[in-house]
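Alright, structures below, take your time with them.
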Structure I
Amino acid sequence: MTKSGLGLAALAVAVLAGCQSMSSSGPALASAGLQPTKDNKTVGEVTFEQVGDKVRVTVQVIGLKPEQEHGFHIHDKGDCSSSDGMSAGGHFNPYGKPHGHTRSGERHAGDMPNLKADKSGRAKLVVDLDIITVTPGPASVIGRGVIVHAQPDDYTSQPVGNAGARMACGVIKAN
């Protein structure tokens, strides 16, 4: 190979390496489409974006009980195959902590704030959470389930906050 051929080959390798590092340096993103469980009409979308050492969770949900709060959690299994959402298992809790509020350091990784529905049954929430990640590791949400409950989470009852039936379920997938 000529010197110019070697130079072009080296340039091609450098360009490819640069492209690979650009695509992997973007934000880590994941999302879940919420589908209703049996006899419910709750649907929505949840996105997860790694922002430094926190994850920004953005939620939009419709079909909730108007002007009520609803428990909202990440569950251990990314399985929404059962009609009642129970196939998603319990709360995501890789560190064996008690259930609690997001302001508490002692809580499940899957504990999130309640969703507050407006008078038309819509809820929006944007919250930055620690403990969970979108990147690989024991606290990664990828492949987990996300559940909207019929009742508000009281943040104290163990192990799940007395949030009631599961109204919607989604599987968190990397984008």
Structure II
Amino acid sequence: MNVQTTSLSGVLLLEPRVFPDARGFFLESYNRRAFAEAGITCEFVQDNHSKSARGTLRGLHFQRPPRAQDKLVRVVAGTVYDVVVDLRRGSPTFGRWEGFTLGADNFRMLFVPGGFAHGFCVLSDTAEMCYKCSDFYAPDLQGGIPWNDPDVGIAWPLADPILSERDRNHPPFAAVPGL
């Protein structure tokens, strides 16, 4: 597995070894030993799978301590633009974001530690995303920030996304306590 650090400490872009042949391909999407060698030692306790139409934007979501979630994100169909925002007060990159193109064709995965908001928009006709979480969903500790918050300034590749009611009404970044 090729492990690339990013400009945000703890966020890793992962490229698994892919073995293609005339039948298709094979890859290990998760191997505890290989991930531990990459510095990812959390225990994943929940897997989620979403399917979204072109133009859908989900996020930017996070879960507060003590139930903050590390996530391992990958796309199994289609292509998304995936974004993380550093919410860790005291971090040198607090409030900064970074975006990544993840797709079924490039096999990239993203490791997002707790303390980051996460979201994505769909670039293909549809996209299916699978992600592992290190803690269970805790509705009382969920949070979010607006996808278009001017204090964060994310350069999304779409101007008028399809949003859930929840994602239309997140408090501004400035009102969210750091994690």
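Each value in this text was obtained by applying a stated rule to the coordinates, not by laboratory testing. Bear in mind that the values here come from a model prediction, so they are computed numbers and not experimental data. Cβ atoms are built from the backbone, for glycine too; each structure is taken alone.
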Given -1000 for helix-only ellipticity at 222 nm (-39500 (n - 2.57) for each DSSP H run of 4 or more, over all residues; to 500), calculated: source structure among I, II: II
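Consider the structures I, II: one of them gives 4.0 for distance in nm of label points 7 Å out along Cα→Cβ at positions 66 and 130 as calculated from the coordinates. Say which. Intermediate results must be reported in sequence, preceding the final value.
Numbers: I: 4.0; II: 3.2.
Going label by label, the one that fits is I.
Given a value of 1.28 for Cα Rg over 2.2 N^0.38 Å, point me to the structure among I, II it was derived from.
Values: I: 1.28; II: 1.00.
This figure was derived from I.
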Test item: distance in nm of label points 7 Å out along Cα→Cβ at positions 106 and 138 calculated as 3.3, pick one of I, II: II
Consider the structures I, II: one of them gives 1.6 for distance in nm of label points 7 Å out along Cα→Cβ at positions 34 and 74 as calculated from the coordinates. Say which. I
